[in-house]
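Each in structure tokens, the structures are laid out below.
Just so it is clear, none of the values below were taken in a lab; they were calculated from the coordinates. What you are looking at is a predicted structure, and each value in this text was computed from that prediction instead of being measured. Cβ atoms are built from the backbone, for glycine too; each structure is taken alone.
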Structure I
Amino acid sequence: MSELVLAAVPLGNVGDASERLKFAIESADLVAAEDSRRFLRLCKDLNLNCRAQVISFFEGNESERLEEIADALRNDKRVLLVTDAGMPSVSDPGFRAARMAIDNNFKLTVIPGPSAVLAALALSGLPTDSFAFDGFPPRTSGARQEWFAQRANETRTLVLFEAPHRISETIAAIKDEFGGNRQMAICREITKTYEETVRGTAQELFEWSTSKEMLGEFTIVIAGYVPDATEKSDIEIAELVKHYEASGITRKEAISIVAKELHLPKRKVFDIMVLDK
């Protein structure tokens, strides 16, 4: 019977491979792998004999590979879909294949397992009762700043991915828009030899990120916004901005100073001033 299997693979430590994953690899007719070389290396590390045809399935060729996967399913083949690490379709290829299987009434199965999102959330020590995963922030500075400004008042814990060469810029944007005192955790190389979790405020983690070369794969966890019952009213905040403006600085500078003083997102102060007449 045809079946599309979305399977989670280890993030780094091959000991996390489940028995179901091993069986799925050995019994598959076709394997769609984000990186076929990494998949074959995983098979070697697990001492598995994969007899299936292995094809690449990554962001750049997902659309053209879908028909090949659909043909295999029509011919009663068992198709295994894996990414480089963790769970397919979670900020990785897999969604389009799952949607195709559903639309064509093919059987769809998942083999759960390692997830950088859930692992980092557990490691962070931050609230886990309500959280949101937001993938990778925008790459350009302006879009990234605006992206974080839109999330500054999000009350759920946020989980993000980031590349090592952008980690400092991303933490700087978090610090600017969420306030330097927002609690965070950065998890690097989860389950791997050099695994590291650093916890602290946005300001502290920004300083950490600029203290040495950043290497590896990063997952960022940010505490949700907690409204403070003692925070100033919008009128009081607007008056404080005007006070600084009266001293001769620009409104933009005044907003930045007030946001830092009150530990507020700059976007919140900016919006108050837009509404102030």
Structure II
Amino acid sequence: MDITAIIYPILSIGGIGLLFGIGLGIAAKKFAVPVDERVQGVKESLPGVNCGGCGFAGCEALAKSIAKGESKITACPVCSQSQIDEIAKVMGIEAASSERYRAVVRCGGNHTHAKLKYTYEGISSCNDAHLLGGGHKTCGYGCLGFATCKGACLFGAITMLDGLPVIDPNKCVGCGACKTSCPRNIITILPVHASYNVNCISKDKGKEVKAGCTVGCIGCGLCVKQCEVDAIKMTHNLAEIDVEKCIRCGKCEQKCPTNAISNLLEV
């Protein structure tokens, strides 16, 4: 048997493999995409929950945006101040303080106060209930009570009580997932220092509001007259509180005839 018949094919295949390897190595260096090491550093400093509260698909996408200078280091609503400080170190800039936010339910129409148009026996989902004639509640703005927001919360900050979501301010990070999931838009995101909240978003007139809920805003304007710093405005029959102007005197809450205003700081 001629040994060269075995050796030559082995050498030729090995030679071809060597040439391909050298070519790939050269191509890898020539066409290499520069990697910003800060992306990994920022990503490791982020919470890693991928909640989407920042507006990006996940923490990695936000990390890339921060590393490019397109987003602020405080863009993540879930980050603690210590995490923001770490991101600042990675980016080589001065740390900034981040305003903390929390989700707030703007509806007080629980099983006791809200009136029903019919008994809903469909899928236990706020989105599905909303599609059936605008929901089973007489008020077309109120919470439907099927805990869709609770299911969307990644932090276990929402519990249901008497047909309404209750948000734990100590667990809520203000990511906005609950707000996005609500088909009624009754959840808003406010700074943690916000003191008073109007627990209603109905734009109906007073008579219609009373027909559907005993604790809704009837647009009487008494809260506006009581406010000495012009922090409350009436818009489409609904009282709106400017949290930056509010001085926490509590006069609006005391004067409201339907108890539609509550003190967030007492929750």
Structure III
Amino acid sequence: MNNRQSKILEVIARQQRIEVTDLAKRMNVSPVTIRKDLDQLEQRGLIRREHGFAYIETGSSDGTQLVYNYERKRRIAQAAAASVEENETVMISSGPCCVILAEELTNTKKDITIITNSVFIANYINRSPYGKIILLGGYYQRNSQVLVGPIAHKNAQMFSPNKFFISASGFSETFGFTGSDYLRAQTVQELTKQARQVVMLFDSDQFSDSGVVKMASVESVDIVYTDDCIPLEKETYLVQNNILVHKVSTVA
């Protein structure tokens, strides 16, 4: 994704729905160019187009959530990607930051293998120049495009990656990192058992959401990549629980 497309996502996220001609003026490009950008974004499942308008659908899917605070998520993902070596095999769960991480790895690491239960991620990075994808089997959730359940758990037992990158939608000192779907959360819990190191990618805004389903306990997470807007009390709590916190700047 180029810089203009990143800016387009930010604009659409703020507006929710915008006329294509208006978007072309804002980006200072021709309508033909903006339509090409929108075609690519729509093919990735990030936006929708209808009767001269571009818009985003509400929901909890990775494609929907990816457009919000995109630049912040991109910086978090890039920082996490820097910790991955060439020839490494990593496991990546679903989640908007994880989607961008997978894209960053398959665009910059020539010999990387990604194990994932996210069909969305596999499709999203399909055009990236590098990387091998191992897609775990399981019950397919259509809305989230994620594979969950006992089959996914069983298949994951075949692997022992150095790092397992995960995302969550909320945080609670009582439950740790939380999600909104029981089956997805349960699958992440099972997959954490296979990795030597569990790495959380977490937009600071999500610290304000307590969530409803436990995804990963504080004790199971080794590293958190977030941004410098993380509340001080949350950062202190994580550090006191032996979690290494990496913060990226929210300022360009």
**OP:** Out of I, II, III, choose the structure whose coordinates give mean projected area of the Cα convex hull in nm², for residues 112-183 alone equal to 5.3 when calculated.
**Re:** I
**OP:** Could you figure out which one of I, II, III the value 17.7 for mean projected area of the Cα convex hull in nm² was computed from?
**Re:** I
Original post:
Taking FRET efficiency 1/(1 + (r/R0)^6) of positions 56 and 152 (r between Cβ atoms, R0 = 30 Å, to 0.05) for each of I, II, III, which is largest?
Top reply: II
**OP:** Check the numbers for distance in nm of label points 7 Å out along Cα→Cβ at positions 40 and 128 across I, II, III and tell me which is largest.
**Re:** II
**OP:** Match the computed value 12.9 of Kirkwood radius over Cα pairs in Å, for residues 88-135 alone to one of the structures I, II, III, and report its label.
**Re:** I
